[in-house]
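In the part that follows, the structures are each spelled out as structure tokens.
Any read-out appearing in this document is the output of simple, stated calculations on the displayed coordinates, not a laboratory observation. These numbers were taken from a predicted model, which means no experiment stands behind them. Cβ atoms are built from the backbone, for glycine too; each structure is taken alone.
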Structure 1
Amino acid sequence: MPATQITDEELKSLTQAILRRYGIDFTCYEPSSLKRRVDRCISVLKLETVHNLWVKLLKDQMFVHRFMDEISVGLTAMFRDPVLWKALKKDILNSLATKNRINIWHAGCSSGEEVYSMGIVLQESNLLSQSKAIATDISDAAIAGAQQGKYHHLKLAEYEKNYREYNPLGTFEKYYQKDGTDGAMNSELIKHVDFRHHNLISEPPPGQFDIIFCRNVMIYFDNQAKINLLQRFHQHLNDGGYLIIGFYDALVPLIDKSKYHIIDLDAKIFQKI
């Protein structure tokens with residue numbers, strides 16, 4: 001069933017039912033993106049119609065977790081967009097090196113590739129021991145997978161290509177141990193991260209931070225939700241803290257230039273004013 005067959009009325013009824021029953025707010029998702037994701041969910045779970053999905057959600061309280069896992073499926077990779085990681089190591093982390101503690105939030109961490117990329121950058125900058133990261137996602141399955149820090153060796157081979165663009169002289173293999181067909185990230189990269197379930201829309205940020213990552217998450221939200229999140233991030237950044245957004249979030253026109261200074265437009269790095 002093509003996503004265009006899901007009507008606005010069906011989508012509104014579905015999101016309102018989820019909000020009333022579970023307190024989970026999908027009403028501010030950009031409609032066409034959410035339709036595509038709902039359509040994918042119906043197909044993967046073999047439910048055939050939006051009505052069947054709606055009934056399943058209302059009758060089976062545990063099913064909402066599976067639904068959220070399917071809706072929040074993300075595409076990510078370690079050291080994706082090497083220009084960002086180069087800028088972080090060269091410019092941003094140098095400005096934070098004198099702090100006793102560098103607090104980082106990965107908002108919408110998905111399966112954790114970004115979290116471990118940052119951990120490696122911190123280690124190569126000799127800042128891992130003075131850093132603490134919180135990684136959050138709405139999907140419990142994503143959090144559980146990210147916390148394990150295991151990736152198939154075929155994925156790691158692709159990630160190594162990205163890593164070499166970021167650091168041609170580095171050795172990617174030293175950051176994980178082989179475990180059958182997987183590679184398990186080194187324990188020090190896992191230990192510096194606190195993985196938590198979190199709903200970006202309905203729950204407050206989990207602290208104050210020097211760096212907030214929210215990359216290619218807000219692409220699924222409508223403009224008002226994006227503006228609200230940008231304001232919330234600003235409130236929860238320490239003075240001079242950095243916000244890093246995704247290359248596909250289409251947020252730059254919405255960013256309040258009185259609150260954020262552009263540090264690196266190519267890497268999508270902004271600094272709190």
Structure 2
Amino acid sequence: MPANIIPSPGTNPAESFERLLTIMNTLRDQCPWDKKQTMETLRHLTIEETYELSDSILDGDMDEIKKELGDLMLHLVFYTRIASETNHFNMVDVLNGICDKLIHRHPHIYSNVIVEDENDVKRNWEQLKLKEGNKSVLGGVPISLPALVKASRIQEKARGVGFDWDNKEQVWEKVEEELQEFKAEFNTFENIPVDKEKAEAEFGDLLFSLINYARFIDINPEDALEKTNKKFIKRFQYLEDKSKDLGKSLKDMTLAEMDIFWNEAKKI
């Protein structure tokens with residue numbers, strides 16, 4: 001079987017996108033692996049690619065961001081090709097669909113609606129979604145979202161229809177209230193065991209209120225926590241390396257010894 005002609009690189013977005021579509025069609029028709037894939041088999045790979053993009057964004061690595069965006073673009077094209085094979089929809093349907101949605105959801109740009117700021121835009125967006133048939137403002141929050149991200153999205157959507165605190169001071173009072181209620185679950189008599197279910201519920205309330213406060217001071221809680229995770233990993237791995245230099249295992253070191261290297265890592 002003769003080799004396929006390799007599509008030339010595009011000189012503009014339309015040509016480059018057409019090149020990707022051509023390659024996708026060829027792979028789907030001829031590559032044993034690509035031919036076997038379904039939306040279900042691609043799903044977990046797409047989730048992985050999304051997290052890889054997230055990592056590269058937090059690292060500020062523009063080269064990696066470019067690569068990961070390409071990987072995600074491939075997945076979007078792949079899903080659409082699969083759907084076209086069963087005549088459910090094709091790329092034209094997908095692209096026209098999102099264009100029509102953006103036009104409809106931005107009446108302050110494509111119509112005569114007047115907005116004062118981004119909050120007005122968000123409120124209009126949620127109201128339009130309800131008019132389109134959504135039964136609940138919160139209906140658009142994916143069930144499978146990680147809990148931290150889901151809490152942020154729930155609060156943002158509630159705010160979009162005016163259900164929100166007036167200022168960050170009120171939210172902080174709620175944080176302190178929830179913290180005291182969480183602590184109260186452990187201030188029991190010595191012979192009375194902690195009610196784990198109630199403590200868990202209070203901890204959830206505390207987290208939810210902290211996420212709410214983060215929103216008021218324009219901090220993305222998911223990004224903040226992930227940056228802390230990365231910082232901890234870097235410092236802990238420094239600690240591991242230093243223990244190896246001493247010919248020791250971490251479990252054989254005292255906490256005081258580990259603290260010395262931990263403090264060194266904080267200065268790097």
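Looking at relative contact order in percent (Cα under 8 Å, 6 or more apart) over structures 1, 2, structure 1 comes out largest.
Consider the structures 1, 2: one of them gives 1.00 for FRET efficiency 1/(1 + (r/R0)^6) of positions 121 and 233 (r between Cβ atoms, R0 = 41 Å, to 0.05) as calculated from the coordinates. Say which. It traces back to 1.
Looking across 1, 2, the calculation of Rg and Dmax of the Cα atoms in Å that yields 19.2, 56 traces back to 1.
For which of the structures 1, 2 does the calculation of helix-only ellipticity at 222 nm (-39500 (n - 2.57) for each DSSP H run of 4 or more, over all residues; to 500) return -23500? Answer by label: 2. To which of 1, 2 does the computed value 5.6 (distance in nm of label points 7 Å out along Cα→Cβ at positions 169 and 249) belong? Computed on structure 2.
Here mean count of other Cβ atoms within 10 Å over residues 33-40 was calculated and came to 18.2; which of the structures 1, 2 was it taken from?
Source structure for this number: 1.
If you line up 1, 2 by distance in nm of label points 7 Å out along Cα→Cβ at positions 177 and 217, the top spot, with the largest value, goes to 1.
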